[in-house]
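So, here come the structures, one by one.
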Structure 1
Amino acid sequence: MNIPHSLAPTIPDKSPVGPLHTHIGGFAETLVKQGYSSYAIDQKIRLLADLDRWLIQRRLKIQDLAEEHIEKFLRCRRNRGHSRGGDPSTLRSLLGILRENRIISSPVVKPDANAFDDIQKHFSQYLIDERGLNPATVAWYVFETRTFLSACFGKGSVSLGQLSSRHIAQHVLHRARSTSPRGAQRTVTALRGFLRFLQQRGDIATNLAGSVPKVANWSAGGLPKYLPAAEVELLLDTCDGQTAEGRRSRAILLLLARLGLRAGEVVHLTLDDIDWDAGELLIRGKGGRQDRLPMPADVGKAVATYIRYARPSCLCRRVFIRLNAPHQGLAGASNVGYVVRRALRRAGLKPSFTGSHLLRHSLATRMLRGGASLTEIGKILRHQLPSTTAIYAKVDLAALRALAQPWPGGEA
């Protein structure tokens with residue numbers, strides 16, 4: 001085990017050699033690679049040594065180790081007053097590593113006795129095989145239909161033949177009141193797909209999909225939220241160029257502000273997507289679409305500075321890495337939104353919308369006012385439909401005033 005001396009774990013003296021003992025060194029090496037401090041590694045190794053003693057007392061082999069044993073062990077530690085907040089995650093990581101190395105087997109998933117499960121299992125398979133939907137889309141279809149069935153039948157038996165248009169209308173109305181118009185539209189889409197599936201399978205006799213009401217959500221019903229150019233620059237200036245967090249934040253904000261990237265595109269950007277010689281970025285967008293965008297000089301400088309001076313050393317190929325161990329890629333788009341919100345607070349700005357799309361909208365608005373056409377803006381933002389870009393026409397007030405007709409009865 002080649003662990004730097006400064007990071008070598010301290011295992012308590014006279015610790016009995018149990019079934020876990022020979023695997024502690026490998027776990028320690030993993031912690032070092034993930035960027036944990038020597039103190040954190042020491043605490044985690046002591047936890048494993050305690051677990052090793054516990055396994056000896058219970059006469060358990062390493063192959064027997066599973067979630068239920070971890071829960072019992074943690075309960076014993078709590079009873080002794082030795083519980084620490086990070087213990088459960090440490091032991092979950094241990095189980096994951098042991099399973100990756102095939103030292104212990106994967107948990108056996110016990111079938112859930114819930115009445116909805118068989119229906120949803122076949123519906124999921126239908127969505128994958130017949131509709132060709134991706135796993136994320138299948139997941140929200142299943143979530144929406146499970147919510148619908150729960151609303152109709154509660155915890156009782158499921159009788160699909162009793163479904164009626166009244167059930168559908170009540171559910172859609174309830175969802176429309178409790179979520180956004182876009183969220184209600186997603187409910188309606190999933191519900192229509194589910195009802196077509198049930199009719200195709202013979203569970204319902206009538207075409208109930210036709211009775212699912214529409215949800216009004218005019219795509220151009222409001223003005224896009226944006227920041228004036230001066231406020232965007234103020235936002236960028238709040239990043240502290242002397243800290244790792246500040247350098248990472250500036251690189252992320254510039255990708256949003258100069259290229260109009262979506263939060264998910266920033267999260268999934270990898271080191272291999274950057275062509276430094278050509279000054280280009282490979283962007284992996286919606287629906288598996290890939291585009292190449294030129295990298296402005298200030299964006300390239302910020303990204304290079306972050307990678308060279310602030311990005312933690314790790315095996316992960318993602319560009320943007322967690323500041324604290326374990327050093328891995330950002331979990332999701334919400335992390336990018338958090339960077340934007342923190343920058344807004346530092347700048348003292350309080351727009352009505354604070355998501356990462358704020359900077360995407362700001363770029364489109366600045367381009368439009370600078371003379372760019374909607375077609376050019378659509379290409380930069382990588383919109384698939386011209387109608388998606390058309391909403392930005394409403395922020396060009398000067399052009400709209402020229403088109404406005406006099407009010408009847410007013411001055412000519």
Structure 2
Amino acid sequence: MTGFSHQTKPAVALEIDNVRAEKRCWLSRLRLQNFRNYPSAELSIGSGQMVILGDNGAGKTNLLEAVSLLAPGRGLRRAKAEQIVFSQPSTPLESRRTDWAVAATLQSDHGSVDLGTGIMPDSQGGGRVMRLEGSTVSQAEIGNYLAVSWITPQMDGIFIDAPAARRRFLDRLVIAFDPAHIGRMSRYEKALRQRAHLLAEGQGDAAWFGAIEAVLAETAVAVTAARQSLIKALNDEAENGWFGFPGVELRLEGDVESWLGTMPALAVEDGIMAAARRAREAGEVTIPGPHGSDFQAIHCASRNPAILASTGQQKAMLIAVILAHARLQDRRLGRVPVMLFDDIAAHLDADRRAALFDAMQTLGGQCWYSGTDAAQFSALRQSADYVKILPAPTAGATPIFEVIS
């Protein structure tokens with residue numbers, strides 16, 4: 001990421017020597033500039049499991065968010081650019097910087113590559129860019145190199161959350177296998193907004209609407225087919241559970257899903273266009289499509305839907321899905337995603353924590369845990385690297401990283 005100057009030494013550098021070279025895909029170095037509470041920082045890390053400790057507000061989740069932003073998508077917080085950039089509260093709004101950068105070195109069996117993302121200093125209102133070996137690339141291209149998977153406390157209610165949140169979760173799982181899914185979703189959502197705007201303003205003729213609805217129909221089928229393909233593969237992987245986490249069956253329901261089960265794709269496209277035309281002629285906006293699909297999970301042993309399960313069962317089902325997704329990547333893509341578990345230990349009992357740690361140790365790959373209590377990670381003392389984040393020595397300075405041996 002060009003946001004890091006070779007002449008500017010980061011304010012913090014941390015070296016951890018315990019590199020486990022047998023892992024196939026991991027971040028060996030992470031650099032931040034003007035990111036959240038880090039004006040400048042650098043972290044060099046091993047390839048296995050790492051525990052990041054610190055008080056609430058120390059910047060643990062910020063580090064995990066930085067890693068998540070290196071992969072396709074909007075990161076684990078889905079934050080806006082202006083929420084990410086570092087600034088001191090005393091700095092006047094008109095003087096605050098707008099640029100920030102996250103960069104990393106990705107190691108694999110095939111060597112190393114430099115990845116980055118951020119807002120450039122000279123962007124003049126431009127959006128976030130992705131960088132690969134110094135060149136600007138698409139998110140889909142980055143997805144061919146790196147996948148990141150995560151669980152945060154905010155995801156505990158994903159199966160009872162709004163349907164849109166569940167669909168975003170599903171699409172993130174799809175993107176790990178099919179980075180082009182980002183472009184399809186963007187194209188579909190743009191066409192959906194265009195159609196709604198024209199209807200609201202009373203603009204556009206039949207030909208104009210027909211062209212937009214043709215794009216919607218074609219893209220809706222492609223999006224739905226990609227979702228269905230992943231769900232089928234995940235169900236095969238997740239049905240028997242793993243390390244004591246339950247077997248899970250995922251379901252995706254909607255008009256387009258039903259039609260694809262009985263009709264060829266071209267016939268489904270025609271059906272979507274016909275439904276859109278009828279709705280438009282009736283003065284309605286709603287049309288069938290992936291924006292209205294319902295994504296849910298079933299507990300295989302009890303056959304209870306997740307929406308009716310206890311909070312603990314829902315958490316276990318979520319972890320089961322994430323683990324199955326990682327195993328599927330291992331088998332199909334030959335790589336385990338970088339895994340991020342934010343404050344995970346505080347929301348699991350001792351048995352579930354031990355099961356998760358054992359599962360991740362077996363799965364391999366790089367895994368980042370964050371938490372406030374070192375005792376909750378005691379089972380990892382012989383296998384993980386430990387880093388504690390200490391408060392910045394002065395206002396506006398970078399927090400201190402301390403290796404715990």
Structure 3
Amino acid sequence: MNAKALRPDTFALTALLGFLTSFGPLSVDLYLPSLPEVGRSLAASEPTVQLTISLYLVGYAIGQILYGPVSDRFGRKPVLLAAFLIYCAGTIVCIGAPRIDWLIAGRIAQALGASGALIVTRAVVRDLYEGPRAGHQLSIMGVIMGFTPIIAPVVGGVLLTWSGWRAGFVFQLAVGLSAGTLVWRYLAETHRPSVVAFGAILASYKTVATNRVFLANLAIGALGYSALFAWISGSPFVLQGLRGLTPLGFSICYAISCTGYMIGSVIATRLVLRIGLDRTAGVGAAVLALSGACALASVAIDTALPVTLTASLSLCLAAMGLLLPQVMAGALTPFPKSAGAASSVVGFAHQCAGALMSIIVGSTLGATAWPVAWGVAVAGGAALVLWAMTRRLRSDAPLPSAPAE
């Protein structure tokens with residue numbers, strides 16, 4: 001073990017893991033203020049520019065289904081380092097992109113790298129913790145990660161104003177190189193590599209994907225992601241295109257909304273140890289449904305929409321901070337020996353749900369903000385209903401024994 005490696009149950013390790021999970025939000029949130037400018041600079045239509053978000057999510061989903069079993073086979077640390085290498089290579093393509101298709105290709109490569117950081121980091125958490133302790137750690141990491149969507153859009157707006165949209169990718173490259181260095185120096189290997197045949201990998205996916213407790217938690221989280229990406233994909237065009245906010249003004253509104261995630265995560269760190277994973281997730285699902293109702297009301301009233309819509313979506317992000325760490329921990333708990341595969345399936349499903357919602361909202365946006373509000377409302381209401389319907393299943397279903405994996 002590296003003498004400099006950070007030890008479990010220390011804030012330093014939790015902070016590092018939280019930082020490593022931030023690359024997905026960083027690559028989206030820092031870039032969001034640039035969407036209209038990218039279209040003008042590269043002579044691309046609004047739906048085409050939207051592909052730099054939706055296809056990023058597709059790449060993010062594909063990457064997640066691959067990294068888990070690979071990290072189970074080769075260990076967490078080398079796979080993390082490879083993921084950051086891919087991320088930085090994609091970022092370099094984005095910096096020099098002469099056309100929108102080059103930018104889309106670079107974004108997909110970025111996504112393939114960032115997805116590895118998320119999936120492998122979650123597997124590290126499952127290597128070290130289980131049950132409510134895992135949910136607690138993921139919630140603390142959520143608080144740390146919550147700073148990213150607050151800071152990133154403001155940084156992106158400032159860089160866009162000062163130096164153009166490519167400057168944001170230069171910043172992402174610097175952060176990616178820093179993260180790879182930190183992993184190399186301070187992260188210990190938490191999983192003993194094992195020789196796993198291809199058939200065994202497929203079998204581990206089958207075991208994971210047929211566990212009903214796992215599927216229930218996965219579906220609730222996927223609906224939460226759908227609500228989140230209704231806001232992420234539509235907000236730049238609603239607040240800048242329809243309401244005339246500047247990129248910096250949009251960045252400030254978006255950053256304010258993202259404080260909700262950090263607040264929800266802080267509440268979750270205290271709540272989960274008192275009432276458990278399932279009840280904390282239920283609180284999050286209820287708040288998510290409420291945020292959808294508020295979003296519909298804010299669009300219907302249409303007075304000071306940037307303010308009311310931002311407030312409604314702040315509530316949505318708070319719900320995500322309460323909900324997502326708990327359903328993630330609940331999904332991974334049955335699989336101590338194949339946490340990588342389980343994390344991959346969850347990540348793949350969540351990102352596919354987010355990508356689908358992003359495409360739906362992007363293709364229906366017109367002269368109103370209704371697609372954004374309806375996306376949050378439908379997904380949030382469905383998450384609450386599903387949580388209520390599957391409570392007995394998730395509490396009564398037996399967990400598989402270790403040999404069954």
- Item | Answer label among 1, 2, 3 for the case where helix-only ellipticity at 222 nm (-39500 (n - 2.57) for each DSSP H run of 4 or more, over all residues; to 500), calculated from the coordinates, equals -28500 | 3
- Message: I have 97, 64, 39 for Cα extents along the principal axes in Å, calculated from one of the structures 1, 2, 3. Which structure is it?
- Response: 1
- Where is relative contact order in percent (Cα under 8 Å, 6 or more apart) largest, in which of 1, 2, 3? 3
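The numbers here are math on the coordinates, done by the rules we state, and not lab data. Since the structure is predicted, the reported quantities are computational estimates derived from the model, not experimental observations.
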